Structure I
Amino acid sequence: MSSDATAAPARSTLSLHQLGVFCGLAAAVWLGSAEAPTKLVNEGFSPFLISMGMVMGAFVARWSVPTLLKGTGFLFSDVREKPHLIVWALLGGMLWAVANTLTIFAVRNVGLSIAFPLWNTNSLVGLFWGCLLFKELRGSSAKDWAKVIGGAAAIVFGAAILALATAQQSSGAPGKAATGIIAALGAGVLLGTMYIPYRKAYISGMNPLSFVTIFTFGEVATILILGLDFYGGAGKLAAELHRARTMLFWPFLGGFCWVIGDLFQQYAAKYIGIGRGIPLSNTNQLWGLAWGALVFAEFAGLTGSAKILIIAGSLIMIAGAVSISLAEPPQSELENWNAAMHRECGRYQLDAENVAAVVGGEDPLAGDAKLSRWWEWLIMLAALGIFVWLAVGTRAQHIYVNLPWMLVLIAGTLIPLFVVGAMLWRRTRFS
């Protein structure tokens, strides 16, 4: 990576708000596609096994992708400058591990296309914390407040419609449906709270790639504790993992893809805030709906009224998220964001000038961003080796899949990776 990385912003006229919006949309595509492997719970595998497989994939991705993009020298330098954020990153990982497990219980009980919009109420929780703790929306016009409040109301209303559709779909097993709804909404609360460490890190000048590298240790430790408790010991847990060996590649791949989406979401949260970036990324429900309905035929057997309710509820929630995201922060609000940044700098004795440069999309540590050390190449080879090892011996699961639609959605997932990734590189060098 060249030493002129700090000049990257001059190469692009894209504003940080526009970049954040594109990152939010790219995050939606990848986060939506990453949940498709959770359909395996319908084959009798425990949600904990699926969640552990996803966490393993996420763990590999959170080391290999940042190493590939920036190198370990950059990552260690960034963390060394902000050691107080280590505990916040670990906390975020712990919250995600629990929330991810709840989402899989929800998918098992009410289906992918239903559970997605319900746990995406996390945007309301994130919006609340953004306003309360980080001065988001402070100083905005009444019009912007109306967009946000109207969008929030639409999300709640859409979730209520989807809950009604779920009850109609699962009339023969109301207890199971209720458990799925509670699990999805509980995941929404935890995911919304998880964004506090996100925003705290980025107004302190931490790079998203560094943050997710620490984040992964919290999620791995938590899912191991949950798994040991659920199965009653390491021996039983190991036996269950061995039994599931032939399917672990799929949730592992899902976890890896989830990290790609999460990185885009992290950049959205950095550049347009959690109150706007998270609702925008929560349009992943559209992709979850597409995978569930088009690839896995979840709508088969539903009544016409239930289908209408599901589609209407999803569209209302998407409209609400878009309304929130389009409330671009005016200068008066940005001044409040700046005040929150200086508060963090004063609290932890950070270099305010350096932090302001990072918040503005510059890259003061660009000189450390190199992929040249022997252990970095070893990390990349190890990640590739784990993929190959899990793929060997993997067998197809007995789940209906519409192959043409699956190929279409895979193509639609790859396009924003390259397009938005290039935007992010040209504008900020992944700062």
Structure II
Amino acid sequence: MTSGTGDARPRGVNPLSAIAIAVVGTLGALYIISQFLRNSVAVIAPNLAAEIGLTPIEIGLLSSIYFFVFAATQLPLGVALDRFGPKLCMLVSIGFTVLGCVMFAVAHEVGGMVAARALLGFGTASFLMAPVALYARWFPPERFSTFAGIQLGLGSLGAIFATAPLAYATASFGWRMTFLGVGVAAAVMGLLVWLIVTDDPPGVKSTSRRETLRESIAGIWQVIRTPSMGRVFMVQLSSYPSYILIVGLWGGPYLTHVYGYDLKGRGDILFVAALAQVLGSFFWGPSDRLFGRYKLPILIGTGMGFVSLVLLATVGTLPIPLLLIAFVMIGFSTGMTSVVMSHGRSLVAPHLLGRTITLLNIGTMGGGFLVQFVSGTIINLFPTDAGAYPLEAYRLVFALQAVLVLTGFLFYFGSRESHLGR
């Protein structure tokens, strides 16, 4: 981080201290909002299609525009994190998130909904990266993956809320009132961030390292040129979007059109997958220290995701227990994101942290945009039967995602590793 020197990074902050727990809890709760908004289209997609008259391409665009804007924001965000600090970035972002929630709740046509989703992508772009950058200031480097995993695990509760709870809220209050409620929650979280979060832990003041704008941009290029960074980026681009594709968008329509689930039923199935990702985030977070390396847990997780996609693509209509296993494996395997970030972080100097993790997050969100937009275009090529898309359309989408995951696996296999805890 350019806002602090390597020597200034604390090594003795007690993770169980009251202030550490309060800060981590607050930032984890903030990420819950991001994950909810990211994954909320899947459950209500059939409702939106019926109420607004959305086509498959429009549903894909509605969900994917969030990821496109989110990804496009990452490199400027990385510079901002290193220049201005995580707290200010979060406070500005929260304001845009509140506005996006209100716009989405009151929109009555496709253009307004897409604009609102774009604003939400911009607003929530810092809700993982800024806390992770802050944790790098508060805690020792060897704990980075663990705290990134905690952030992902806590935030993934938002993905859970975007499944069965969102289905129940939509049935009870309507999706518009639900999103207004999320906007209020985001405003409350902004107040908490302002009151209790600081860029540096108590008793520590980082020495400012002033970079010119040209030096900041040069730092981005330095990260991109780092050996093996492209391989780490590729596994991020290919693996996590499997979760975005299924739990974040097409899982709901797939369960309805192929298996006949209603709103609450598809919400329950997606709930199980989202819960698996929460558990996976806590499991994979410290796994680099458990295995003594980054590559092995990442390769294992990527392989699990690949097997799940192959199962969905080749078997056809699965028995319900096997369907649940496939969804659980996709959720659990994509919880390894924290280890991927840790691998990338280990390859660069500490002052480039913000730019490194945001570059990798472009892979996460850029991949999400890619797979959602392309999948919507593909599904739209198939004829519908009473508004339902055929099984063959979903199988093709799952097969193409399996190919992408396998490509990332093979590309990442040749990456190099630095010592843990750098």
Structure III
Amino acid sequence: MQNHEVVEAEGHLIDSHLMEEIFDKVVEYQGRFEVEQFQIGRTNSDSSYLRLKVETPDKASMEHLLQQLLALGCAPVDNSDAHLKPISNDCCAPEDFYSTTNHRTMVRHRNQWIDVQNQRMDALIVVKENQAYCRRLRDIKAGDLVVAGMRGIRVIPESKERDRLSFAFMSNGISSERQVETAVKQAAALMGAAREDGKKIVVVAGPVVVHTGGARGLIDLIRNGWVSALLTGNALGVHDIEAALLGTSLGVRLSDGRQEEHGHRNHMRAINMIYCAGGIRGAVEKGSLKSGILFECVRHDVPFVLAGSLRDDGPLPDTITDMNAAQDAYAEQLQGAGIVLCLGSMLHSIAVGNMLPGWVKIVCVDINPAVATKVSDRGTGQAIGVVTDVGLFLNLLPAELKALTVEHTK
């Protein structure tokens, strides 16, 4: 017996290739479809509308298909409210809870569509007092009402921007053949647009920033107000401080690339100095730490978060070793972000991508193209990969931002 369902989708369905993805998904799940209505947008700002009748051989196939279609912005047209189930025990959700994507989401409650706040992927939706929120599994409490099933939910995928800023690279994915200068110029323009919109510019950085000589460029960005927050790990903090105090990174002299005698101990000496000063801010205030990335963050009141890991030496006293607390600290700094620069850190880039809504742009810079690919494959489809040396990218970026500022002041 065939199962029938009528679904609808609205948006830039052709430009974003959503319509063909919807059709392909129905076929993939052994279904059939019939287009009942299609209206194409006539201008760049007009959206298109699709109403589709779908059939599957059984109910289970239909439920699986609806889950897939929902992520593509295609929802049933029955206009029923979202099904809410109460939580009996903390951190324990009903088996059929709805797991969110990073796309804009709405739920129907009391015959009205309401926006879901704090959008992020892999969360639940809690409805309270006519408002809806994304909440992580570990944060749900007994008595919370969570959305279950597939009804009364609308997902609105990000549309391809038709001629916004003429960024061809935004549709080109990950390429090692893209000119570095072009990528830098376009990234600078995105940063300028974020600043004009009053949005934060967040930098996620790995220790490669120090190893490749990119610290100078990042310091320049911090000094000139282009960094709203720095998210990183213990490693960057240690290597940055080691470089500032002793001129080495992992015992290698930054001046000539040669191994310092007994240099393998330098990172531990750096950590010890910070402990003796009572932390990074204490080291700056006492004059023990006089340069470097974290020195500039303290000096210019740029918040930074150091997230720990199992392999950390020390770690620095400022490093957050509780992973839940580190996630919370990252998420707090990502609130209000307009663009995130991910510089040479695969794990932190993936983590940040999981926390962001789909409309926050990510520029992922790494010499290894697999890094940007992994970030994108884990659901952060808005991530754009720039395959190049992180140090080169960072040292070109300040000049481009300066030119952009001069152009805007004319």
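A short reminder: the numbers here are calculations on the coordinates, not readings from a lab. Here the structure is a predicted model, which means the values were calculated and not measured. Cβ atoms are built from the backbone, for glycine too; each structure is taken alone.
Details
- Identity of the structure behind 5.3 (criterion: distance in nm of label points 7 Å out along Cα→Cβ at positions 21 and 109, calculated), options I, II, III: II
- Here the criterion is relative contact order in percent (Cα under 8 Å, 6 or more apart), and among I, II, III the highest value is seen for I.
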